[in-house]
1. Upon calculation of FRET efficiency 1/(1 + (r/R0)^6) of positions 216 and 600 (r between Cβ atoms, R0 = 35 Å, to 0.05) from the atomic coordinates, which of the structures 1, 2 produces 0.55?
2. Among 1, 2, considering only relative contact order in percent (Cα under 8 Å, 6 or more apart), which has the greatest calculated value?
3. For FRET efficiency 1/(1 + (r/R0)^6) of positions 456 and 584 (r between Cβ atoms, R0 = 41 Å, to 0.05), the calculated result is 1.00, so let me know which of 1, 2 that is.
4. Given a computed value of -20000 for helix-only ellipticity at 222 nm (-39500 (n - 2.57) for each DSSP H run of 4 or more, over all residues; to 500), which structure among 1, 2 does it belong to?
5. Rg/Rh (Cα atoms, Kirkwood Rh) was computed and gave 1.01; which structure, 1, 2, did it come from?
6. For FRET efficiency 1/(1 + (r/R0)^6) of positions 224 and 376 (r between Cβ atoms, R0 = 30 Å, to 0.05), find whichever of 1, 2 sits highest and give me its label.
7. A value of 1.14 was computed for Cα Rg over 2.2 N^0.38 Å, for residues 312-423 alone; which of 1, 2 is the source structure?
Structure 1
Amino acid sequence: MSTTRKLAALPCGHRSKWVVLALWLVLLIALGPLAGKLMGAEDNQASSWLPGSAESTRVLTEQRAFQPVDTAQAVVVYQRTDGITPDDRAEAAREAVRFATVPHVVGPVIGPVLSADGRAMQTIVPIDVGSNGWNDLKPAVDSLRQTAAANGHGMTTHVTGPGGIAADQAKAFAGIDSSLLAATISVVIVLLLLTYRSPVLWLLPLLSAGGALTVSQAFIYLLAEHAGLTVNAQSAGILIVLVLGAGTDYALLLTARYREELRRHEDRHEAMAYALHRAGPAVLASSATVVASMLCLLIAEMNSTRGLGPVLAIGVVVALAAMLTLLPALLVIVGRWVFWPVRPAYGTPEPTRTGRWAHVGAWIGRRPRKVWVGTALALAACCVGLVSLNANGLSTAASFTGKPDSVVGQQVLEQHFPGGTGAPLTVLSAAAGAPAVRAAAQSTAGVAATSPPVVRDGRALFQATLTDPPDSQAAKATVDRVRAAVHAVPGADARVGGNTAVILDAGRAAGNDNRAIIPLVLGVVLLILAVLLRAVTAPLVLISTVVLSYAAALGISSLFFTHVFHFQGEDNAFPLFVFVFLVALGIDYNIFLMTRVREESARHGTRQGALIGLSATGGVITSAGLILASTFAVLGTLPVVGLAEIGFAVALGVLLDTLVVRSVLVTALTMDLDRHMWWPGRLSRRSSDAVTAERKGPEGPGAGGT
């Protein structure tokens, strides 16, 4: 027995299966309590999302010298359309005193300040967002809203500003782990029942995937606590979807191959060893592709993107380990009955060879060139929607699927006060140059007013209120003008931060990440495919089809976002996240297909090998794609536009790749290119006719078996 066969037999031996099960039980008992602590280890402060080297991030760090804690300004805005009365002003003043006693409110409460038109007031309340981030911010803002709403004078009240907006974001992400987990598990259960048509079998992949999620969450918690790994609500939520989705995919592929081998081997332990030996390399290569793609995110400028890479890579590695050890052990322990009511009896024919996908393959084989050309043109037509893609960032109002209180309050604030009120720029400089820096900022177009500088330890800080809304393009242009003006002051060492500067720097960093990471991921995936398939043509063809699938998915998604969901644009990181997920996961299905095609091509020639490969893997890959697409679609249930867009586009891309690209386009290209698909490998020198002649040699037709 070869070394690889011996390794494949380890998780499913007569005795070793029990050892594997015991090890996983010990691991789950030891690490299970730690997994529940992951949410408490999340870092949702602004610095955990922003580009680390950006000017606005440096301002966030340096301004701590001027205040004992990190703060976010909540703006309580009052409105009376027929004019604010003296009683209204007195009541707002009393409330400002009460605001100062709310837990986590720090520093002086400023206001109420009457608007120029006399129909609105604003009170600025600084809230501590130190070590607990928005976990403390949300209850503080809730208290402000309850206090302000009880004024009883007929005014409408809202809490907005950076503090109010962040609190609503925290509310949108509240329970993301539990709600996503429940929704994802429900989807997986339903689809596994439909796939297996067995009342029992679905439980084993789900238990294995659930165990992988628990262990990965525990490992990530330990790294976050003791190794400085950054985890936020976004990465923790996507981890759930990816581990359950990818883990179930690997389980489907392995279980399908095991069911095949049960028809060829009487001993189920031997059948599982053969299944692991044959399917294991494809699963391993698939997970390596995903892990390598995720680790490419480590070069990102955005802290949130850079932290996402290792979190998801850990999840995929643990999912792989569970599906290659725990799941095989469980399947062998329970025996053939778990497939009831359709048990794969020894010696029975494999039904996939004459099933639906065999007929699809035969249809493609009659005219493969026309099929792949027509399919490619149809996908290219879908790319037309890219002209409406607007991945330039989302405004505050556009970042929620609904209209929370902070968004309404921001709109009221903009009606009665300068657009940048409540979210001013923060300017830091050397104390000696502060007057000149302030004068330069004050004279810049788009700046409504500046505050007096505060000096401490040789540095000065002042704020500049903008005339335009803080998340508008006009406000971002003002940031650039202010920076140019204050940077030009000799010896001032000035820096400009604040909410608008953060939005501007984050958008530019995301653009840089798109340009750097996308080519890197393509190169890494291409290298893995070349090593796996021992060819050059096949990897290039597969990469091209996945990129085409990605562009088509983005084009269709953009049209839906604009004309169906009426979203106002896409997040800056949207193209990168969708690309990484679709390329890594789309290549998964091509690996599942092409490793089987290559295996069969060595026996039957490439054309017949493509037909057999599609027939054998078509059903399981389609099921895997439906499950993965459905798990990502669960992200659309969150009231956060950015995640909803990622979920929709990835789900659509996975379906395109599974049902069209992999099953039709790749199969047709493989049949048309024939042996040239494997150039310059050994298989490229053996035509289908030559292989057929070999198989009709001394041992007669069909020699060599399957």
Structure 2
Amino acid sequence: MLQLDANPQNTNQHHSALENLQTVKRDGRLVPFDDEKIYDALLKAEKKIRGTIDPVTHKRIQNIVQRVDQEIAERFEKNVKIYEIQNIVEHTLLEQGEYDLAEEYINYRTRRDFSRSKATDINFTIGQLLEKDQSVVNENANKDANVFNTQRDLTAGIVGKSIGLKMLPPHVANAHQKGDIHYHDLDYHPYTPMTNCCLINFKGMLQDGFKIGNAEVESPKSIQTAAAQVSQIIANVASSQYGGCSADRIDEVLAPYAELNYQKHYRDAKAWIENPDKWEEFAKNKTQKDIFDAMQSLEYEINTLFTSNGQTPFTTFGFGLGTSWFEREIQKAILQNRINGLGSEKRTAIFPKLVFTLKRGLNLAPTDPNYDVKQLALECATKRMYPDILSYDKIVQLTGSFKAPMGCRSFLQGWWNEKGEEVNSGRMNLGVVTLNLPRIAMESKGDVDKFWSILEDRLQIVKDALVYRVKRVKEAMPENAPILYMNGAFGERLGAKDNVDQLFKNRRATVSLGYIGLYEVATEFFGGEWENNPLAKEFTLTIMKSLKAHADAWGDEYGYHFSVYSTPSESLTDRFCRLDTQKFGLVKDITDKEYYTNSFHYDVRKNPTPFEKLEFEKDYAPYTSGGFIHYCEYPVLQQNPKALEAVWDFAYDRIGYLGTNTPIDKCYACGFEGDFTPTERGFECPNCGNHDPKSCDVVKRTCGYLGNPQQRPMVHGRHKEISARVKHMK
């Protein structure tokens, strides 16, 4: 409650009367009455009128708030509705002759009401699409808004969002619209009870056969057919969910089908080659080429696929643990094909995202049997940014067992079925709701107790949102998505009318509490140079511990795995910051950057060494095991893979998941290779100024995935973040 200079007796009486008063929000929630919100709103209106605020103005507004408090205390005993408070504020302003302030306050409230209405007004948003509003057409950096099927998906998404906002619990929809939280993928869910990302059960589908459309597909008899089936499975899964789809240990999954090729070639050798000593060599050479060609075809097929939502499927391949000759050859073929590039211009493939696993005793050290594959992975990363790496032992420590990420960074936790068998493939995520942490920090105005109080309130909203996500997904029927529920992608093969919840409950699936902006939170309390302040870091870790404790408690209450997830804030980094700039103005090192820092990451503008960055960030992942990734920034590395290897080795015992950001742009007009310069019209060659997508290849990491910002324009905030990163890499 504001401390006001008035008759102490009257002030105390009013404060006492207001202490137990509850405000009835538009969505029906009851929250404690807080006159500081009135004060902040009037101060903001005054600042818009005058430009600056002096001590006399502060005093004047305090007196207005006091008069509002007096009237509310006299008229209301238990509850007061939000519109009643606003009416009292407006009448008080008019009675005091504050006509300019009253006009701005009334206009602000009207604009807010219009904004709420627009969010569910399909015609308004369709108009934005037709006018090519950047916030609509470029929300996803890997969706080409110029093609018909993407435009159709964007139109359907507008309808889905509008209906979804009306389906959500009112307080959840309100919090999403205001920017307190972000209910992810509203264009798909809850309008449809779709799931998010998953680890596809490729092993079971290839082994036992499956059905797509009218075709009953039997188990493949060669690596080429297996690869073709993998691409078809990916296309169908991606059209039946809205998140990324991953293949865990793809080298081991495909190896049995490569062995079938070997057996065939060995039989041919016996039939046509007289010398038995040549049979194995012949079979291996032929099989090696089959593997390479199959992996090349698979990469091309994935990059030429378009799902029903108008984009290439967000696909991730995890590999690197296989030890047999077949598994090793598949690993090498995946990497060599990526190094070679796509087409005659050898462009960098965007998908699948490659995630290579390092494991001590297998491929980490020069004496390990698969160390040569690690060297190829290093070459690939210096030239194509992928593969990212997983540290086997650390992933087990953080998540309870080893598995590749779902999509770009979402991790399942270790899970065993009733038979005691570990199950990873065939499991999924049910969606994400992300918390705007920087807003809570700025609302608290340096008051730590208030920060924790607001955080607790917002977490209750997030909990309600996540519980609703689970409830809605459980309403799906297997026949809604046969490839997922009936044909093996989710492991079990259900009947058309079976209950899908058996694949979600008992922590088999995850649902995720996301967050962004730890850097900005600490900046509000400790200043923008806080990274070396132990108290500041401990404060951020305490926040992470609190998020995890809440998620764990929700899991115990409901029986689903609520995970803490470091949100990939490709467009959200812009949305939250843009909304908070409107609310708080330009705040140094917070909103003035025009983007928020992703999850727990070190401020990119500080230009830390990779070793400093990883040492700083390693303490956060244990509290965010539902989804995380670390990145390091490098100059051109193609002539210095040993430098990258030093970072990989340093990371192994510290973090679980590491991505490489290094310049790999190429200009086909002048031959320049390196880092293109970010400009307002996109990225351009620093040597000749070329910015034509047809004659240059610009590849940047847009979240956990790579993207072509030259061909798929990014939202403004994301462009700013990448620009800052590029600047400090030089």
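1. 1
2. When relative contact order in percent (Cα under 8 Å, 6 or more apart) is calculated for 1, 2, structure 1 comes out on top.
3. The read-out comes from structure 2.
4. Of the structures listed, the value fits 1.
5. 2
6. Across 1, 2, FRET efficiency 1/(1 + (r/R0)^6) of positions 224 and 376 (r between Cβ atoms, R0 = 30 Å, to 0.05) peaks for 2.
7. Among 1, 2, the structure yielding 1.14 for Cα Rg over 2.2 N^0.38 Å, for residues 312-423 alone is 2.
Read the figures in this text as sums done on the coordinates, not as results from a lab. All figures in this text were calculated on a predicted structure; none of them were measured in a lab. Cβ atoms are built from the backbone, for glycine too; each structure is taken alone.
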